[in-house]
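Coordinate-derived values only; no laboratory data. The structure presented is a predicted model; accordingly, all values stated were derived computationally and were not measured. Cβ atoms are built from the backbone, for glycine too; each structure is taken alone.
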Structure 1
Amino acid sequence: MANSIEKIVLTFQLGGETIINRLGYGTMQLNGSGVFGEVKDRENAKKVLQSAIATGVNFLDTAEAYGPQTNEELIAEALYPYPEDLVIATKGGFNRPGPNRWIPNGKPDFIRDNINGSLKRLKLERIDLWQLHRIDPKIPVEETLAPVVEAVKAGKIKHVGLSEVTVEQLKRVQKVLPIVSVQNQYNVSNRQWEAMVDYTAQNGIAFIPWFPLASNPATLAAKIEGIATTHKATTAQIALAWLMKRSSNILLIPGTSSLEHLKENLLAKEIELSDEEFEELAG
């Protein structure tokens, strides 16, 4: 059974030094179909990004693989020069031959190109959080991360994170360099990574659930509807509020291409579920 925390904390100290708001924004939906190619309505996408920042978001999650590359360029076009407190997290390590196709590539030269390309596209001198999008099973992770270690030493990367890893893989990587975040799939209806949430919480590491709304809030409706009615909230808001209460190290990056849904999602931080409601959803 998942354990709730007594009081909802709205900020998190990433890597023990960078304070960010726990409710951020994931940019994956600001792309073409299958997370491939340019977003259909570029001006709307820019407005969504600008609105997110204007309403208090200071943590954005993107990736070299989104587009590929076009998503990072869009962020720079919409937001550069960036607010001083904005933390942009990006990821590398995927080949994208077509829509909905994701092939891990952990070759050091590819990772190095990903890092340098992200810096250029995002117009950054240093990436606040660079995450290995996937561990390539064909290449020892120590080899994959060699250029990441170089980039950290050169001041090109501040913090490093991992995505879709086990506790054992995390411990292996921690022998190579410090890890401040783990991004695994997790939501109120898919909790296969409970042990990872607890492990990261115990070790001061951020846990960033992808698909925090189970890819479609409607799929959660039957489970959440009654509680949503009580709080006069949407299904999505309750799903996000549950994650906020689940553990204080969880950083949320719900994505949407809708200004209306963006505003709704950001209001989730104002919802405090009771312990009984939390346990009911966790059951």
Structure 2
Amino acid sequence: MDREQRQKFVEKTFDTVAEGYDHPSLSWFDQTAAAINNVANIQANQTVLDIACGTGKVTTALAKHQNQPTVTAVDLSEGMLEQAKRKAAQHQLNNIEFHQMAFEDMAFGEYFDTVICSFGIFFVNEMEEALVQFSRQVKPGGQIILTTFAEGSFSPFTDAFMRLYGELGFEVPTPGWLRLCSDAHMNQLFSDAGLSKPQCQQYDFGYEITDPQQWWDIIWNAGYRGMVETMTTEQQEKFKQQHLAEVTRLIEQKNNYLNVDVIISVAHK
């Protein structure tokens, strides 16, 4: 699909899952936000841009930082931004500005001390072009922070999901994050964008799945849902029944650790 089609697909997908994106089963998003807050080393009165801010987990964590940075949060999905705005209001945070926009439309200039894109850049085909655009928003000497999933994340459950999806006659997509699933991939991306080599650190945010519903909550409240919703209601019911039977077997066999390995990369302009 071309850029416009992909934007519309991503926007629709995340509008759909926005209300459930903060589900406890997706706990790695909270853990990643906390880790970013630690590595960002925000100083007093600095400016931060959170790109693809989603429901505002990173945005909120940074806005609550003791050094009180000014945070600008952007996302393509109106549904996600509504959740992020609600979160900011709940925490009575007045140092956040929200914008609905695509990566390509950002034109803030070299304004920010820190630019962050957590689990967002791999949704575009042209990652190098996107990172160059991110860099244009950063002051000289400022930092760029990206996060992605490491190879093997979401196994063994995603393997069972994709296998059955294909067996039922659907085209199995390659998750975008697999293009950026290692330190080597991160290093190459930053190099291709003309930036310095990033410092990469990997975190294990996985946990044991003890009930099949936990895994289905992940499917239904994250990007997998877009795949499920390509099915008819009858196909969805058949798929869910067969897939959760396989998940139950994985749990019974004690092969139930959900791998969620997150890479956080930090580079300076």
Structure 3
Amino acid sequence: MSKYEEIIAWVFHKNFRPGEVNVRFTREQLVDAHDALGFPRTKNIGDIPYSFRFRRELPRSITETAPEDAEWIIAGSGIAEYQFRLALPGKITPTLHYYPIRIPDATPEIVRQYAPGTDEQALLARVRYNRLIDLFTGLTCYSIQNHLRTTVVDIGQVEVDEIYIGLNKRGTHFVLPCQAKSRGDKFGIVQVMQDMALCSARYPNAICRSIAIQFTSVNNVALLELAVRDDHGILKLNIVDEKQYELAPRADMSDLDLKILKEREQDYRL
């Protein structure tokens, strides 16, 4: 095992008792693990739990203690405080072979020239120019914050890729934290929990709807609304809604395509 794996495994087994679904630990215990295992002190101690929250898989000695179909995640529980929680599942991906909704690509050509890839920045830009959050949610939405990094009571530091404020036809306000992932990455339950906690604290009069966004190909974008519920101590990540969009040049959308869409919409209204 790597240094990080040995440290996080030492901390877990120091605190874990069979049958528990919530295992708390502190940054001080990460320091104790260095001393117990004979490792030199890591400069950024916080990078150890952070890496297992968002980048790395937990070592097998931890994962094998989880019940069937469940997995351990690491969530913040305060400044320099953390907890292992059981989740079912801990991560999720867009549905394969989902039929995309074709819409005209409204991304300015100069933006596509200088942001041609499928990384998170290009993704957020194309979602914004094509008003995909509005289309997906049925709300009128406005981007108010990009790449927010702050702290939340009982969680610690959180980061949000983009936040929208939305309005429905009855005047109700919504806050929509968005997490953007590159192709092949998974959406994590920890991020959803952090986004919802931040919005609850900062925007108490708005309804929170957590949105996940990912390119499924160069011009196809998946949007998922995610929610977390606590089922007797086990966290469950649920897909509330999912849509996938194909951003197509106007020249690729024939009159026949538009006629078919019109007829389909009329059928929906019957």
- Entry that produces 13.0 once mean count of other Cβ atoms within 10 Å over residues 77-84 is calculated, selected from 1, 2, 3: 1
- Task: For P(r) over Cα pairs in 10 Å bins from 0, in percent, for residues 45-92 alone, the calculated result is 26, 56, 18, 0, so let me know which of 1, 2, 3 that is.
- Result: 3
